[in-house]
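Before anything else, here is the set of structures, which you'll find just below.
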Structure P
């Protein structure tokens, strides 16, 4: 998503947002090959000429729809750590926020769409670089503030962030994505996060109170 986009009036911005939201609904329901601009217009109104006034192509519309939806939701997960609590407590709070959002919102569906349609949309790289990598880089920077450099393994704080992700994910995201788990038990969620943070602390020699 390179280059500057023209500044929109409030009315035009609302219209563009409505098209992006409609495009996401169609893409998540139909997949890229079956999705059409007519389906999008049936949800948000307007004409194809209107769509092409904001987007270069079908690919551009659906690619930006995935990115916009991903950004809107993931920024709530990867908000700045407050440092109002001790390090382990902050990680625990983040872990709960991360799993709750991924298990209960469109973020899991976005991941599925990105894996299934990334090549078609040609936005897989953008989603990775501007979404996934930037989000977890925020976590890596936070870890650097609280873990002594000599305790990091090969790959430094980025590897540590990926270890934290893996320990939090465990099998819950797979079970949810594959339909094995319908509802989410709060106690199970807390237990998964607690055990993940405990394991992470042991790996990186972090003292726990």
Structure Q
């Protein structure tokens, strides 16, 4: 059952976030690599299955040459490399974007670390990234954090959010989606958290 909730969440997260298009210069990197669940994207989302990774990497390299500190472009370069199966190349860009405060990249780093995809599993190492992106209001982390805490995944970690914080995350989460299945998952996690806290 636990696996079901994570699988269900990952399945819907790509279509549930409500984008907040920012006033920014649109690049070919954006057009080729924007992620549908990234609220800070400035172009329509591109699925991993349809991304032309060679063109995407070339476009993002060019875009970053003129704007090397742009956290959105850094994340998208990391995504392009990751989609191409080049996790080692992706990691520095994802870290740079996350350290600059880019919420989607913070979530992705947390996800990669907690699952062990593209490298060694580091559950406690994922926690600060999930917390940072949840505090920024990113839907994926607002839901993933309570999920993993309820699974006791972070029992040996420092800095685990309090029950009050987790409850607040789940209250905030529906504000970022209108997807029926995502809302069902949020409701289910809220019920599980309430039951876990019951005397």
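No lab work stands behind these numbers, since they all come straight from the coordinates. Bear in mind that the values here come from a model prediction, so they are computed numbers and not experimental data. Cβ atoms are built from the backbone, for glycine too; each structure is taken alone.
Some observations on this one:
- Identity of the structure behind 16 (criterion: relative contact order in percent (Cα under 8 Å, 6 or more apart), calculated), options P, Q: Q
- Which entry (P, Q) yields the derived value 17.1 for Kirkwood radius over Cα pairs in Å: Q
- Sorting P, Q by percent of Cα pairs over 16 Å apart, for residues 32-95 alone from high to low puts P first, with the largest value.
- Looking at mean count of other Cβ atoms within 10 Å over residues 128-135 over structures P, Q, structure Q comes out largest.
- Comparing distance in nm of label points 7 Å out along Cα→Cβ at positions 40 and 160 across structures P, Q, the highest value is found for P.
- Test item: mean count of other Cβ atoms within 10 Å over residues 72-79 calculated as 28.1, pick one of P, Q: Q
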